[in-house]
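J.: Please find the structures below.
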Structure I
Amino acid sequence: MNKSIRSLFALSLALAASSLALAQSSTAGPYRLSSILLPDVGSSVKYWDYLRFDEDSGLLYASLGNHMSVIDPAAGAVVGDIAGMKRNHGVALAPKAGRGFISDGDEGSIVIFDLKTYAVLGKIKVEEDADGIQYDPVSNKVWVVSGDAASITGISADVDPATGKADAPIALGGKPEYFQVDGGKAYVNLTDKNEVVVVDIAAAKVTARWPVAPGGANTAMAIDSEHHRLILGCRKPQKLVVMDTNDGHVISALDIGVGCDATLYDDGYAFACTRDGHLSIAKETSAGNFEVVQTLATRTWAGTMAVDPKTHTVYLPTAEFERPLTSFARLDKTISIKPDSFMILVVKRTAK
């Protein structure tokens, strides 16, 4: 897209965002859609997945299938790009090692790159369908779950990218989607079992299995380490589940939209974004009692997100489609994404 056309498209998005924000201004709630970024990530985006905000650099990492774009949200510009993947899902950042790690699901590998230059340093083979990925500074390892292989695998952040290998995978007994690592434990969503499994990292074994009912098909997970809680996004039934990490009991289960693919916890708020175009925002209103305090209209397929913990700004990637979407389970491959339409919605907090 040439600059003049891109500018017109950006203007139309800005006007749409302003209209939506104005419409939302009468709706009680602490957040609002502030603006829409239109970074030049390439004209033929057909897929995207997890978004990660790097607090150290203030940059966003966007998984875009065969490449990973690094975006400066302040400028709305792409400042780096890592290519050479088949179908990536997420990225983990290990700042002390000066490296980033990208999960490439179709290749069953982890791509290692330099955090300063974005140059690819090498690849480490892992099990098939590598998906959710996290860095744990305590073990100094990057952990990745592999859905089809039903496992979680650790990789040293200092691994030799040319000759090194991953640790032996740990069997989970079900299909993992996303997870969190905290206090020597990995908490993993098993979507086909409707449960969270707890993995003792040092012992390399599963130590507990916790049902997520009344939620189910739990795909998304965030963590509130301070209060020992998991924030789970469930698709069947559609619930935002708050779970106690001490014993796995469900504290609260709230109704959300269709197709949740990400949850967040930030400064007292729990978020669940859904592909049907909604951002549910919940808060603990009294001890052990959570309520949805706002449901913000976003855009269809804005199902993943990231947050800047300093400004509490939430970023949600999406795009425009050639015709309306009717299902939010999987992206209909017969419906084309409009060229150059990849965008990032910017949601800002207006009140505590």
Structure II
Amino acid sequence: MKIIHQDRKEGKIKFRVETPDDLWHLEKILEKGDLVTSRTLRKKAIKRGKEILEGERKPMTLTINLEDVERQAGILRLRGKIVSGPEDIKLSSYHTLNIEPWSVLTIKKEQGWKQYQLERIKRAMVKQPLLFICILDREQADFAVLKESGVEMKGSVSAKKVKGREDRSDYYRDILSVLEKQKGCQAMVIAGPGFEKENLLEFIDKANPKLAGKLALEYASSTGKTGIQEVIKRSANKILKETRVAKETGLVERLLVEIGKDGKAVYGDKETKSAARMGAVETLLVSEEKVKGFEGLMDQVEKMRGSIVIISSEHESGEKFLGLGGVAGFLRFRTELSKYHFTSI
């Protein structure tokens, strides 16, 4: 999510939606009575004598007084009465704005923005890099970061040619130095033609085994920007999905361990909600299929400065978590609710 313009005095903020996650954040800050302005398609009224006909759907900018918000796959549907638009548009008639990634909209709150809404916007604007890519051959290594907003090139390292010498450790050491400085990426990949990527990984495994364990190897037929685009097209989704699965699996397994030893964790609708009311939930886990039913609980945990992790059920641990009820929490402190017997499913 990106703020294009902000007028706090008027209570207006103009946004550009960049990712599907931004739609979820927008849904949480929108309220009935907000004035929402965006480009849309609508049929214009055509007057022929005393008869009024509907014309073709044409692009225009409309402002609606928001009454209803509905989130569907990849789209946020905002419905309300039109309060502003072209002269030939009937005011007070209903219209639905379809907001999706790369839509631009302005939200005006007559009573001003609440602090927790502004905090949510700040969090939505901070996006960690998704994937760091090192693509190399024997002569040069190029680096790039894949962000939700696109690809950003991050420079290169060249092999130093020393006459009569085949030792490539200086080249690998320079690459390693770049990789070690990368923080916050969800995944890292080394790619390129030939066997240079394997040679580099062998070097890193000896110099920094912990980092080597985080690296994935991928083939690319060329280097530079072309090779980077090839890696993204072929492998990025797979690598990021595997990274997400690993993270979610670790959380579910940790949850089962905590429950098994009567530790600082709860699961189930009643128990988790009770712990949240006490302010005990530090991290809330919610199955993707259950998000709609636990939005109030998610809001409550966030207001108590807790964090939320959405767990997909498209992997074994995610299915197991859904079988537990699809909602659970890691606790700041133990409660009587966390002291129950756990039966494995």
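J.: To test your reading of the models, identify which of I, II gives 3.8 for distance in nm of label points 7 Å out along Cα→Cβ at positions 72 and 256 when calculated.
T.: II
J.: Something else now. Assuming -2000 is helix-only ellipticity at 222 nm (-39500 (n - 2.57) for each DSSP H run of 4 or more, over all residues; to 500) as calculated from a single structure, say which of I, II it is.
T.: I
J.: 11.4, 37 is what came out when Rg and Dmax of the Cα atoms in Å, for residues 32-87 alone was calculated for one structure; which of I, II is it? Could the numbers behind the result be given before it?
T.: Values: I: 11.4, 37; II: 13.4, 43.
The correct label is I.
J.: A further question follows. When distance in nm of label points 7 Å out along Cα→Cβ at positions 216 and 312 is calculated for each of the structures I, II, which structure yields the highest value?
T.: Once distance in nm of label points 7 Å out along Cα→Cβ at positions 216 and 312 is worked out for each structure, I has the highest.
J.: Then there's this: Comparing FRET efficiency 1/(1 + (r/R0)^6) of positions 112 and 192 (r between Cβ atoms, R0 = 25 Å, to 0.05) across I, II, which is largest?
T.: When FRET efficiency 1/(1 + (r/R0)^6) of positions 112 and 192 (r between Cβ atoms, R0 = 25 Å, to 0.05) is computed for each of I, II, structure I gives the biggest number.
J.: Identify the structure, out of I, II, from whose coordinates percent of Cα pairs over 38 Å apart was calculated to give 11.
T.: I
J.: Then there is this: Hey, distance in nm of label points 7 Å out along Cα→Cβ at positions 160 and 264 derived from one of I, II reads 4.9; which structure?
T.: Source structure for this number: II.
J.: Please compute distance in nm of label points 7 Å out along Cα→Cβ at positions 120 and 272 for structures I, II and give me the label with the greatest value.
T.: Going through I, II one by one, distance in nm of label points 7 Å out along Cα→Cβ at positions 120 and 272 peaks for structure I.
J.: To test your reading of the models, identify which of I, II gives 1.5 for distance in nm of label points 7 Å out along Cα→Cβ at positions 200 and 248 when calculated.
T.: Going label by label, the one that fits is I.
Rule-based calculations on the coordinates, nothing more; no lab input. Owing to the predicted nature of the structure, the values given are computational and were not obtained by experimental measurement. Cβ atoms are built from the backbone, for glycine too; each structure is taken alone.
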